[in-house]
Structure I
Amino acid sequence: MAAMSETAIADVPIRKRKPGSRIAEFAAYLQALPLLVILGAFLLLPIAMITVVSFWDYDFAQMYPGFVTFNYTETLGSWVTWKTYLNTLKFAAIVWGLTLTIGFWVAYFLAFHIRSTAMQMVLFLICTVPFLTSNIIRMISWIPVLGRNGLINSALVGAGIVPQPIEWLLYSDFAVVLAMVHLYTLFMVTPIFNTMMRIDKSLIEAARDAGASSLQVLTNVVLPLSKPGMAIGTIFVVTLVMADFSTVQVMSGGQSASVALMMKNEMSLLQYPAAAANAVVLLILVLLMVGGILRVVDIRKEL
């Protein structure tokens, strides 16, 4: 019986791939070719060029093509550079925590407390109104508010709450974080709101019918199902904060530093290979952070 079955299996002809399937496969590759060209020209090629330049030598006048490693040695061997990276990570962590908290509750309010879809869209568009202006304008608009003679200090001194103006409101790490939260909160609101709008409302009704409280519904239903949006918002905010130099420079008054600001100063001094080495290190750090987020939360369903 076994011999007969083996003979029968051997007699079954092997299916050959149909010519139509090869054409469809070729058509799929052809459709993906424009995207591949765009990504190669505007993403992979610049990264490759930055990596190559990071190994070049330089002086005060020009760069010299070659292969030297002292750019990375100076970057990774300097305690000042490590403090700058830690300061950048501190900004990223604080801004991420604040934007995640604000963004989650704003998205929760829009998704579950506003019943009308039209009103949801109207309120969401109101949130996007500040983006009609430049980042620089929105950032420097805090200066007359936080300054020594600004609105807040004038109100506090006038009400007798403080005897003299508070100095640390402007040109400090507090001002940097406040401006970044103002600039980047919408990048957290949008993906979380998009995720919450996809949550089946019958799940919440079933949880309430089962006797769950509002807090239990939030922690056991809404929060787990909102994780993909929170992860996407985290990627947006963290990458934007890590690459921001103008906010740190203006709002700290030159009293604080970040990796992006350090690279900007190096480029202003024509130290392009050193700036490229810092860019490569920063890129690796950001990719590790994004990779860690993707290992924890699967965001493919949101893409």
Structure II
Amino acid sequence: MKIYRFFLAFLMVFAGLQAAKETCYPQEEYNAASVAFQKKKWSAVRLHAKKVIDLAPDSPFVTELNYYMGAAYFHQKDFDQANYYFTQFLKDYSSPKYFEEAIVYKFHIAEEFQKGAKKHLLGYEKLPKMTSAWEDAYTLYDEVITTLPRHEVAAKALFNKANMQRIEEKFSESIETYQTLIRRFPKDPLTPKSYVAIAESYAAESKDLFPDRDFLDQARLNAKKFKRDFPSDERVNEVDKMLGSMQNNYAQDLWESANYFAKKKKMQSCILYYTSIVRKYPESKYAPLALKKISQLKVNYPAEVQNASFQEE
């Protein structure tokens, strides 16, 4: 009996689909979807477009209707479904109509995913939106960057992607992404922001790294290029302060080591550390303090100072 009921239900569904096929007129549905699209009646767009997509998949209207569906889902804040239909559109498009717009929509979907918008469970529209789409934002930003590499939206995608990498403390990767933006879009408003973000990334990463002269030199080079490209930007001072903070952090380690050897009366080692501060980090707040210490040591320990100077050479 159960099998009979199941079979009967299947026949009814099949008959319903057949009837729907008979009453689906692609041209009329396309016209109705187009009018709804112009009027921004998104539910109506989905109603008419889906009939053609599902019941007349070989219709020449399907490609454009996929774009309509993507836009409708986007404006109804169903972002993973919107992305699905834009992807379908881009797979089959044969003219430049709506191509750029679809990529820009994908960028905005990535922004929503970055902000925390969720995807449907298992990708099914009828299931609740509970799945993180953070990684999808990365994928979408890369798609935008690759597809429209010189478009202003690619600059925004690069900037947002780099910000995500910074949030995850992938500082080296974020610096590389910001630098790509700077190279491709030297006059874009996001370029000076990228210079500042690079400085912030260097400053953040330096806190967890053993003092590295090359690393500091890279931060100095970033500051130098920023001043060269945007000399009147008020944020130049911010970058200088961050660079100074890095130098102070590195110099502090040497300063503490020098003071330790001073207490142990190992004056030659002590002098070597003070001298390293002056030589490596001349712009740090510890450099003048180290010079003062060296002057005092020249008076009290001339032989040790001489030996340390010889060792430095």
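For the structures shown (I, II), FRET efficiency 1/(1 + (r/R0)^6) of positions 85 and 133 (r between Cβ atoms, R0 = 30 Å, to 0.05) is largest in II.
Identify the structure, out of I, II, from whose coordinates percent of Cα pairs over 20 Å apart, for residues 181-284 alone was calculated to give 46. Numbers along the way, then the final one.
Numbers: I: 58; II: 46.
Only one of I, II returns 46 for percent of Cα pairs over 20 Å apart, for residues 181-284 alone, namely II.
So FRET efficiency 1/(1 + (r/R0)^6) of positions 37 and 149 (r between Cβ atoms, R0 = 41 Å, to 0.05), computed for just one structure, reads 0.90; which one of I, II is that? It traces back to II.
In terms of FRET efficiency 1/(1 + (r/R0)^6) of positions 45 and 165 (r between Cβ atoms, R0 = 35 Å, to 0.05), which of structures I, II is highest?
The structure with the largest value is II.
Here distance in nm of label points 7 Å out along Cα→Cβ at positions 61 and 125 has been calculated and equals 6.0, so which of I, II was it run on? Here the read-out was taken from I. Supply the structure label, taken from I, II, corresponding to helix-only ellipticity at 222 nm (-39500 (n - 2.57) for each DSSP H run of 4 or more, over all residues; to 500) with the calculated value -25500. Source structure: II.
Calculated for structures I, II, relative contact order in percent (Cα under 8 Å, 6 or more apart) is largest in I. Here Rg and Dmax of the Cα atoms in Å was derived from just one of the structures I, II, and that gives 31.4, 109; the source is II. Sorting I, II by distance in nm of label points 7 Å out along Cα→Cβ at positions 173 and 229 from high to low puts I first, with the largest value. Have a look at I, II and say which one yields 12.6 for mean count of other Cβ atoms within 10 Å over residues 197-204, as calculated. Considering all the candidates, the number was obtained from I.
Every read-out reported here was derived from the displayed coordinates using simple, explicitly stated rules and does not represent laboratory data. Computed from a predicted model, the values in this text were never measured in an experiment. Cβ atoms are built from the backbone, for glycine too; each structure is taken alone.
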